[in-house]
Every structure is written in structure tokens, then in C-alpha cells.
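Peer 1: The next part holds the structures, each set out as C-alpha cells.
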Structure P
Amino acid sequence: MPTTTADFERMLREAALRVTRPRVAVLSAVHDHPHADTDSIIGVVRRDLPKVSHQAVYDVLRALTAAGLLRRIQPMGSVARYEARVGDNHHHVACRSCGVVVDVDCAVGAAPCLTAADAHGFTIDEAEVIYWGLCPACSPDTVPDDNH
């Protein structure tokens, strides 16, 4: 996983995107805070770039998503969230109570959910699955841990 400014700059260049401070800051923020919403990302970015506008962050998120460097997810009833784990067709589990979202690897094989019962002529290249329930901290059946 990239961790340095140089890593993020290289990723931007490889995606044919111009390297800018806001792009590097947003890419870094999403890598450090998977499944963060836009407001959270803006807060993290503003620690280093206090004058960056909301619109600039929205524009960067859109550009990085279009370039395949980030993935945008939007669980039902939730605001859009962003993650840096791209290209592996993983899924998510979301807590109905607190809203926490966690990555879940595809259940069996390389990408079994890409084989639809009836694709209606579509060439399917991605499936978005979200499992819903209660996380351990919100579930009455478990004792909360200190990691949530």
C-alpha cells in the first residue's frame, strides 16, 4: 500500500493525472481513512491545506474515481464514501446502527458474483454487494471491544 507523498505522486502520474497538492492530499486521506465520507475527507485534507475549498475536494474525488485510483460506494441511506482498494471486486458489510463499513472479500472463487443468472446481454465487469447487519459493538449478542 502506498504510504508516502512520492508513492501518491507516482500513482497520479501513472494515471495520467497532473500532480497537485490537493490531489496528493485527497489520495493520502482516503488511503489513511477507508470508507470516509466527503466531509471527513475535507477535514483531513484541511489539516495540511487549510484553504482548500469543498468544491476542490469534490472535483479531486471525482477525478481520482474516474481515473480508477479511488472507488466510490454509497450504501443505501448513506452518503457517498470513498476507498482506495480498487480493482479486486471486494464487497462491504455495513452496520445498520452506527453506519460503520468494512471490506469483505468475495465469497468464493475469483469473482463469482460477476456471473449473473441472466445478464440481459450486458458484459458485467463489477458487482456491488453490501451485507447489512449489526457490528459487534452495536449487536446485543456480543460484548463491545475497544477497537470500535
Structure Q
Amino acid sequence: MQAFQDLADRVEIEALRSEFTDAGMMGDYDRMASLFTTDAVWRVPAVDAAFTGRDEIRAGIEQLKENVWTYLLQAPHPGVIELDGDTATGRSYVLTFGELREAGSHLNYSVYYDRYQRTDEGWKFRERVDEVKYLDTTPLGGHQPGR
């Protein structure tokens, strides 16, 4: 029976990580913030950002997306999940590219370091840290359609 629960937990955590990307890509900041515990922390050291709690996370995500990016695309890749009862840790990977409002093109490959918590609402992020491993700011060859 524990093997089934472990499998279900892994599927739920992977769905949580997918929801994070979808909410960000769709600009659904309320949904994105709801994926975190009420006292969670989200850190993006590359832009010296750290937000604590759902309200701060929501405002921080909106500020970064609306004020920093003209457009942003993310392609997530699954990583590892280590379960420990009602908590878990994990890593996943994301390719991000787009156009910055003031600094041209941006392409990076990052690792998300996560801590998860099982709640009455299901699995949530307790902490998410985005560590950039590769960065390229040379102009992207493509463009946003219609521009």
C-alpha cells in the first residue's frame, strides 16, 4: 500500500510543478501563489529576489513578469523527488527564454531546488529556489509573432 501512496505523491508533486509553469505562462498570479504554503519562500538569486508568504510571492511574480519581461517562455523538465512522509524535496529543470524590457534577449537553464509540504489542499511548495546554471544574453534569432 505504501508503494501506491508514494506513486500518488510523486504524481501530485509533478502536477504541482507543472501547474507552476502553466500559471506563470498564463499570467495567473493568484493560481501561482496558491501553489505555495501560506508561509512559503520563493527565491530567485539571479535577480536578487526573495518573497515570503503567498501575498508577497504573488506580488513578486507579477512584478517580475510585468516589469522585467516583454515576453517569457519556459520549458520545464522533470527531475528527482525524495519523499519523507508529509514532506519532500526535489529538483527540476527549466529552460527559460524571452525578451527583457530593458536589456534585450535572455536565455537560461536553471535548476529549481524545492521543498514540498502535504497540506489539506494537497502538495504545496514550502520553498522554491531558482538557480541559474547557464545564461546567454546574445540576441535571440526569433521574435514574438506579430512584432
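Coordinate-derived values only; no laboratory data. Please read these numbers as outputs of a predicted model, since none were measured by experiment.
Peer 1: Among the shown structures P, Q, from which was the value 23, 15, 12 of semi-axes √(5λ) of the Cα gyration tensor in Å, for residues 67-138 alone calculated?
Peer 2: Numbers: P: 23, 15, 12; Q: 29, 13, 8.
Source structure for this number: P.
Peer 1: Follow-up question, since we're still on this one. -0.88, -1.05, -1.29 is what came out when log10 I(q)/I(0) by the Debye sum over Cα atoms at q = 0.15, 0.17, 0.21 Å⁻¹ was calculated for one structure; which of P, Q is it?
Peer 2: Computing log10 I(q)/I(0) by the Debye sum over Cα atoms at q = 0.15, 0.17, 0.21 Å⁻¹ on every structure in P, Q gives -0.88, -1.05, -1.29 only for P.
Peer 1: Moving on. Figure out for me which of the structures P, Q the number 17 belongs to, where relative contact order in percent (Cα under 8 Å, 6 or more apart) was derived from the coordinates.
Peer 2: Label of the originating structure: P.
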